[in-house]
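Student: Take a look at the structures listed below.
All of the numbers you see were taken from the coordinates with simple rules; none came from a lab. What you are looking at is a predicted structure, and each value in this text was computed from that prediction instead of being measured. Cβ atoms are built from the backbone, for glycine too; each structure is taken alone.
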Structure I
Amino acid sequence: MELEYLLTNIAPWLTGDGPEADIVLSSRIRLARNLKGFNFLRKTGEASRREILDLICGVIDKVSPLSGSTVVKLEGLPDLDRLFLMERHLISRELSPDYQGAVIIGPEEIVSLMINEEDHLRIQIIRSGMSLSRCWEEIQKVDAELEKVLEYEYSPVYGYLTACPSNVGTGMRASVMIHLPALVLHKQIDKIIQTVGKLGLAVRGINGEGSQAAGNMFQISNQSTLGKSEEEILGDLEKIISKIIVHERNGRRVLLERQLLRIEDQIYRALGILNNARLITSEETIDLLSALRMGVDLEVLETITRGTVNQLFLYTQPAHLQKLAGSSLDATKRDALRAKLIRDKIEKEGR
């Protein structure tokens with residue numbers, strides 16, 4: 001399966017618009033579902049996994065939000081393409097070709113389905129900004145249409161049954177990717193993370209579970225899926241995120257009022273490096289783009305858009321660079337291409 005078409009498709013979650021988009025990069029909701037009549041994946045053989053895959057793929061045309069989707073089966077898929085899909089948040093590290101794993105990608109990358117990951121089916125909606133309510137509205141429609149043509153494992157007592165007990169109930173994981181440079185600079189982020197954890201939320205890095213925070217980016221999600229309705233879970237998450245947004249805005253205001261020169265220096269140093277570097281690593285890029293995004297959001301920089309910075313976060317990652325080049329690249333060549341891509345993008349924006 002050729003995935004190059006995704007390179008020219010600017011996914012809506014990268015546009016930099018939507019509610020609170022100066023702080024919240026994206027909102028995402030996932031639903032875990034399993035098909036009635038099949039064991040959980042760790043207890044199924046290859047034949048059953050293939051049957052699950054064929055069953056789900058066979059009903060896609062009957063689900064209107066998935067009309068025109070692309071089906072990508074992981075069996076035989078090159079490692080580079082697999083990494084490319086992970087960078088786009090379309091598959092997880094756990095989606096295994098050995099389990100007949102596959103991903104169904106909706107026409108605009110708003111909706112996608114993972115098949116045979118930990119559960120038989122994972123439905124995902126992702127959008128730009130603080131858009132949890134919109135994501136929930138859309139994912140309900142996809143889930144309802146799928147349930148008309150697929151029978152889910154469901155308990156009147158426990159709700160949706162899942163392979164991992166932590167997902168039983170609603171089977172829902174809702175998360176936001178949030179940019180918090182002011183809280184990091186004011187050294188308040190550890191306190192925020194501890195408080196959020198006590199309130200039952202998980203805080204992870206930019207690449208989700210198992211990743212470290214980078215570029216002042218944090219993914220905040222619910223941990224509890226049982227004992228509350230989806231609306232209650234989303235309401236609790238939105239309340240906490242709203243409070244974090246207020247703290248970040250206050251922190252940014254203080255920076256502008258009391259440390260403007262320091263902040264401008266940090267932003268323009270980042271711009272200078274990005275505009276002139278000939279070699280740049282992915283780790284350095286994330287930190288510099290974080291400073292650049294802060295400059296855009298604080299209206300210190302007016303020649304670059306938020307959407308452009310968001311796109312650079314994605315397209316400067318290793319697999320995207322190699323897909324753009326059309327070949328495998330060693331680390332030095334990736335660093336060189338990354339630097340050129342950034343320079344060209346900044347130059348084009350400034351015209």
Structure II
Amino acid sequence: MSRIVIKVGSNILADSKGGLNIRRINSIAKNVAEVSSMGYEVLIVSSGAIAAGMKKLGLKEKPKDIRLKQAAAAVGQSSLVWAYEKNFNKYGKKVAQVLLIRDDFSERVRYLNSRNTIITLLSYGIIPIINENDTVSTDEIKFGDNDQLAALVSGLIDAERLIILSDVEGLYSSDPNKNPDAEIIPFISEITPEFENMAGGTGSAVGTGGMYSKILAAKKAVSYGITVNIISGRKSGLIISLLKGGHHGTEFKPQTKKISSKKGWIAYAIKPKGSLVIDEGAVHAILKSGRSLLPSGIVKVEGVFGIGDAVYCIDIKGNRIAKGIVNYSSYDTEKIKGKKTSEIETTVGYKYSDEVVHRDNLVLLTS
């Protein structure tokens with residue numbers, strides 16, 4: 001059964017007078033229930049907890065202080081989930097709340113546990129309502145915004161499509177607020193720096209993600225082989241029309257050579273603990289020949305990391321060329337850098353692997 005992730009932003013759910021727009025939540029519930037009846041497994045990544053909490057706390061604008069954000073999220077999360085539960089119930093659908101933080105993706109066991117929980121909920125016909133756990137998240141462990149969370153969740157559950165409901169119709173050729181001749185770009189087959197620059201901008205008063213954030217999320221998702229659509233979240237029926245073959249907003253075509261779930265986890269979910277500066281020979285071996293990183297190609301070790309941590313592989317000019325999981329700690333890698341594989345055991349007293357980073361655990365960041 002095909003899986004679809006629908007991301008709903010704060011500015012779609014927020015009422016103009018503060019709090020939640022219950023009429024729009026009802027519209028989303030009605031549409032998603034119909035999509036579910038079409039044979040899709042549907043998951044919603046929803047913002048809105050802080051927006052809902054702002055009204056309860058009497059706040060006029062989004063708090064900047066992390067503690068006040070957490071308090072607003074704690075107060076508003078129950079209202080958000082209750083609104084979804086009440087409205088989905090009208091259409092015979094049950095929902096479940098799933099709160100995630102960055103560590104749920106960074107740690108492999110927690111990553112797989114999250115996947116298993118969500119897939120089990122879907123198998124029972126339940127609509128998971130996923131949000132970042134803002135009540136415990138700090139700047140160091142935040143995803144950045146729910147666009148990024150939606151992309152990671154899409155890869156986590158092997159989704160077929162990610163639909164981002166936005167307060168704009170799609171990606172425009174220029175800012176439509178400044179240029180009346182701006183046009184929506186209907187299809188994008190490759191996300192180039194030109195498109196990233198085109199999407200530059202800031203977020204809304206109650207949300208954190210602007211169009212640039214959505215482009216970065218799309219870039220992650222298409223690498224998994226996932227189709228991404230950015231459409232208006234203010235118009236009912238677009239999701240259904242889209243899945244029936246209609247076109248709305250901007251569609252990002254999936255990459256034909258998609259990244260595996262494991263390599264997607266390495267590339268996007270796990271946070272690097274350090275870097276390995278490598279010589280030109282190692283750069284060529286990794287980029288052109290698809291080889292592993294051997295100790296002989298390492299020039300410098302940066303940061304403190306342990307076995308199983310992620311690191312960047314950097315060329316001598318400082319360019320990040322790859323990211324991977326190391327087989328040796330920073331302490332031992334410092335000892336074996338520049339040496340042959342035959343010297344590993346005599347240098348550190350053991351030999352876990354010939355490779356410092358095996359090619360199966362290495363993801364290219366450039367071509």
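Student: Given 16.1 as the derived value for mean count of other Cβ atoms within 10 Å over residues 14-21, which of the supplied structures I, II does it correspond to?
Tutor: II
Student: Taking distance in nm of label points 7 Å out along Cα→Cβ at positions 262 and 294 as the criterion, which structure among I, II has the greatest value?
Tutor: On the way: I: 1.0; II: 2.3.
Greatest value across I, II: structure II.
Student: If volume of the Cα convex hull per residue in Å³ is computed to be 145, which of I, II is the source?
Tutor: II
Student: Let me ask something else about it. One of I, II was used to compute Rg and Dmax of the Cα atoms in Å, for residues 38-85 alone, and the result was 13.0, 43. Which label is that?
Tutor: Answer by label: II.
Student: Where does the value 2.4 come from, among I, II, when distance in nm of label points 7 Å out along Cα→Cβ at positions 70 and 214 is the thing being computed?
Tutor: I
Student: Another one. When you work out relative contact order in percent (Cα under 8 Å, 6 or more apart) for each of the structures I, II, which one comes out largest?
Tutor: Comparing I, II, the top value of relative contact order in percent (Cα under 8 Å, 6 or more apart) belongs to I.
Student: Using Rg and Dmax of the Cα atoms in Å, for residues 6-157 alone as the calculated read-out, with 15.1, 43 as its value, let me know the right label among I, II. Before the final figure, lay out each step's value.
Tutor: Details: I: 15.5, 48; II: 15.1, 43.
So the calculation was done on II.
Student: Out of I, II, which structure matches -14000 when helix-only ellipticity at 222 nm (-39500 (n - 2.57) for each DSSP H run of 4 or more, over all residues; to 500) is calculated?
Tutor: I
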